[in-house]
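Visitor: Given below, in the form of structure tokens, are the structures.
A short reminder: the numbers here are calculations on the coordinates, not readings from a lab. This is a predicted model, so every value here is computed, not measured. Cβ atoms are built from the backbone, for glycine too; each structure is taken alone.
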Structure 1
Amino acid sequence: MTSQAELRQLSDRAARHVLSKHGTGTGNRTGWLMISTILIEAWDLYAISFLLLFVKDDLHPSATMLGLASGAVQLGALIGALCGGWFADRFGRRKVFITTMVLFVVLSLAQSFVTDMWQLVIVRFLLGLPLGSDISTGYAYIMESMPKGKREVMGNRWQGMFGLGEIAAIAVITGMYLSGMDHSLLWRIGLGLGAVPALVLLIGRLDVPDTALWLIQRGKFKQAKAVAKKMFDDGLEMLPDQDFRLQQPRIRDFLASIWRDPVRRRASIFSWISNGMQGAEFSAFAFYLPVILVLTGVSGIGATNFVTGAIYVIATISGFVAPMVTPRLGHRGVAQWGFGTAFVSLLLAALFLQLDWKWLVPLAAAGLMWGHYWAASNGMTISSMVAPSRYKATASGFGYIFVKLAAFITIFFFPILFTELGVPVATLIVSVLSLIGYLAARYILPEVYGYVEQEESEARQPAPSS
């Protein structure tokens with residue numbers, strides 16, 4: 001068998017076979033290792049939201065520089081997600097995630113030693129590159145190492161893992177604050193501590209191989225058979241015990257392959273809209289929640305950390321409930337309930353802020369976070385799950401750029417918005433984003449729970465005669 005067309009048909013058939021198999025304990029362990037990446041991003045992203053006041057007092061930045069320092073990691077992650085996904089599809093999942101973890105450890109520590117705001121902005125931009133790259137690679141691993149049903153439940157746990165990272169950041173930073181630590185030292189240690197979980201995950205991932213799916217699509221059949229036996233207890237007997245050289249997929253064919261299939265197209269469009277809307281709704285009101293609570297007089301710095309911590313405990317519970325109910329409600333149901341709850345909660349938050357009913361603002365924020373963690377749970381899962389296996393990491397990275405682009409824009413501009421228009425009006429504007437997400441879930445997203453993609457070369461084969 002030497003024809004490239006025949007080899008592609010064989011590899012696509014083997015890929016579909018793997019995606020339909022039951023998983024093993026090894027595959028589940030790999031899934032947990034990859035979803036745990038979210039803890040690192042959560043620490044870095046949300047630790048700085050609690051440290052902004054201390055950074056401001058120490059380095060005296062302008063409002064623009066403060067927003068740029070907060071949003072720089074999002075811009076870097078946007079680029080890292082797109083490039084990292086392509087690198088993972090081109091050169092292998094393992095090489096990319098090892099490289100990204102090493103970079104994150106180094107750059108996370110570098111934040112602790114900056115001496116001015118421009119250095120902090122540059123380091124945080126560079127830090128975003130491995131963050132975005134690792135998310136796209138991690139989702140490819142989850143979708144390729146676990147069986148249908150379980151892989152999307154694991155993917156939907158990303159908001160629960162975000163919540164755990166956020167709670168850890170709040171607890172550690174609050175503890176350092178109450179200890180009386182010098183504020184200039186506090187924010188440096190708070191940012192640099194992100195290197196610790198990154199190092200732990202790096203060590204835990206050293207023995208994880210490339211996925212069987214990626215090896216199959218690259219013609220590395222001997223290694224693919226060994227990995228599939230370990231991950232799925234299936235030796236892929238349909239594949240020969242030798243390697244072949246397969247033509248590499250072209251990046252320009254990625255969107256064309258998405259567009260040809262109506263289910264894949266609609267699901268992908270929803271995932272891009274969902275990722276953008278949930279990224280914006282959180283990065284505006286929720287990201288700046290500690291600042292909003294302090295500036296509007298709801299609570300002081302110490303009390304704000306406790307209030308915010310309680311809200312994130314509720315959010316974390318929501319983040320783990322969403323994947324549990326996904327098999328019952330489906331992806332459409334989870335998204336509609338999530339965005340709908342976030343929309344109503346933001347309307348209430350705007351009303352309470354306008355009427356100066358300060359004691360109700362944390363309740364509205366808790367409702368927003370419960371809804372947001374449902375709304376945000378499945379956008380990345382869907383974008384990666386419905387993509388052809390040869391483009392899984394590229395699809396994950398492409399989907400993630402919508403999260404990061406929206407986050408960068410809103411983190412940068414929301415302070416300007418609430419300074420010019422006031423927090424109530426700015427919050428009302430943000431609620432429109434949640435409404436758009438709800439409408440997309442209701443009218444664009446087809447139900448894709450349990451979806452297994454049909455590879456194109458296999459789909460073109462004639463059906464067997466009866």
Structure 2
Amino acid sequence: MYIVQIASECAPVIKAGGLGDVVYGLSRELEGRGNTVELVLPMYDCMRYDHIWGLHDAYLNLWVPWYGGAVHCSVYCGWVHGRVCFFIQPHSQDNFFNRGCYYGCDDDNMRFAFFSKAALELLLRSNKKPDIIHCHDWQTGLIPVMLYEIYKYHGMEYQRVCYTIHNFKHQGMGGVETLQATGLNQASYYFQYNKLRDNFNPFALNFMKGGIIYSNAVTTVSPHHAVEAQTSEFGCGLGYTLHLQKDKFMGVLNGIDYDFWNPEIDCYIPHNYHWDDFEQKAYNKKALREKLMLGHGDKPMVAYIGRLDNQKGVHLVHHAMYYALSKGSQFVLLGSATEPAINAHFQHEKQFLNSNPDVHLELGFNEELSHLIYAGADMIVVPSNYEPCGLTQMIGLKYGTVPIVRGVGGLVNTVFDRDYDQNLPPEKRNGYVFYQMDNQALESAMGRAIDLWYQQPEQFQKLATQGMQYDYSWNIPGAQYLEIYDWIRHKW
């Protein structure tokens with residue numbers, strides 16, 4: 001099969017969050033299964049050019065229709081860790097991708113509307129005929145709209161679109177100017193409720209809604225989040241649209257890269273280990289304590305790795321720290337705050353706890369240190385308010401670091417409570433789950449985990465090694481996406 005992925009990110013060359021990891025990991029898995037995969041990306045001035053090999057001219061005179069004229073673009077081709085990537089560089093006074101950032105500009109909607117138009121124009125002008133166009137998030141939501149309203153009449157009638165939503169919170173909004181710029185034009189047609197009109201603002205076009213309605217298949221990043229998006233506030237206003245399109249909407253769990261996140265081969269940890277020699281993990285705990293100048297002794301270590309914001313349940317992260325200390329545990333935090341007030345709060349806590357030998361707060365992000373924390377900690381807490389998929393708990397499982405998670409999104413699909421999960425036999429359970437957003441719920445799960453560590457260490461080790469044996473690589477999601485691609489090729 002010939003697959004073209006169109007996205008605003010691809011790790012490690014363009015990475016602002018989990019989207020980049022997914023685009024790269026899925027592409028590699030699909031290619032490893034014998035498919036031809038190409039990626040189309042914006043050519044940002046601030047991307048990691050040191051991760052691109054053999055960058056060369058691919059299509060120097062791409063003229064992209066825009067408003068009443070056309071914008072001249074150059075297209076370059078290079079390899080990002082083995083993946084073939086095409087980078088679109090517009091030569092425009094709008095400077096679409098020369099901003100020193102990926103996102104956060106006032107005209108983001110127009111920047112990515114242009115990118116979507118340019119990506120389709122590249123496929124048309126270079127005579128590429130992929131079986132599947134796989135688009136991601138609001139930035140590419142207009143691609144299926146333009147494909148089926150414009151480009152299918154110019155020789156692209158056989159291309160099928162899979163559209164993956166990674167975060168419903170950001171949906172992309174536009175107005176009449178978006179239609180004029182892209183050549184869609186007919187405002188009375190697209191402002192209909194069953195087309196692009198936003199569900200709550202009759203004067204706005206919703207890019208993500210357009211992607212949902214016009215694509216052949218819509219996915220989100222875990223089965224449970226697919227249910228949440230249709231039935232709760234986590235759909236961020238698109239629940240009814242998803243319900244109407246439920247026959248083509250499903251959840252596919254993200255995978256993680258076991259070439260990078262794997263204690264057997266991890267080059268960032270001093271002692272590699274496997275579930276068969278789990279005792280080696282203790283040497284990483286010792287190394288972590290020495291690095292962070294924590295006290296040694298017979299105590300469990302609880303960790304938190306991730307952003308410090310409301311999505312991640314920051315108030316519960318704070319409570320987890322003090323509860324762990326009250327239960328005779330150590331606590332290590334690695335994360336950066338997204339808001340000044342949250343940052344100031346944790347800076348204060350860092351100073352207040354500075355002399356405590358059982359706690360360390362690392363405010364920022366350090367890739368190397370994150371590996372050592374995963375390898376050294378006994379438990380990792382993930383108390384998210386919402387979590388479409390979540391990678392932290394899957395990495396924790398691979399490293400034998402027992403996850404303590406809130407039962408939302410992809411956390412429900414990956415972590416199964418040792419004491420209460422009746423759907424799996426005890427030998428298949430791998431962590432602890434709580435459901436409410438209050439301190440008592442968190443304490444109930446953390447308390448059970450810490451008590452097991454102290455009172456039944458052999459049972460705790462058994463739970464940790466059971467988690468290590470789960471396969472959350474891209475192997476299963478890759479097969480599921482190929483089934484979806486086959487389905488839409490033959491259904492439509």
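Visitor: Figure out for me which of the structures 1, 2 the number -26000 belongs to, where helix-only ellipticity at 222 nm (-39500 (n - 2.57) for each DSSP H run of 4 or more, over all residues; to 500) was derived from the coordinates.
Guide: Comparing all candidates, it corresponds to 1.
Visitor: Figure out for me which of the structures 1, 2 the number -0.61, -1.23, -1.43, -1.48 belongs to, where log10 I(q)/I(0) by the Debye sum over Cα atoms at q = 0.10, 0.17, 0.20, 0.21 Å⁻¹, for residues 113-272 alone was derived from the coordinates. Display every interim value, and only then the final one.
Guide: Numbers: 1: -0.61, -1.23, -1.43, -1.48; 2: -0.42, -0.96, -1.23, -1.32.
Structure 1 accounts for this read-out.
Visitor: If you don't mind, there's one more thing I want to ask. In terms of distance in nm of label points 7 Å out along Cα→Cβ at positions 137 and 385, which of structures 1, 2 is highest?
Guide: Details: 1: 2.5; 2: 1.9.
Once distance in nm of label points 7 Å out along Cα→Cβ at positions 137 and 385 is tallied for 1, 2, the winner is 1.
Visitor: Using the calculated result 26 for relative contact order in percent (Cα under 8 Å, 6 or more apart), pick out the matching structure from 1, 2. Numbers along the way, then the final one.
Guide: On the way: 1: 26; 2: 12.
Going label by label, the one that fits is 1.
Visitor: Related question: Where does the value 13 come from, among 1, 2, when percent of Cα pairs over 44 Å apart is the thing being computed? List each step's numbers first, then the result.
Guide: On the way: 1: 13; 2: 18.
Value 13 for percent of Cα pairs over 44 Å apart corresponds to 1 out of 1, 2.
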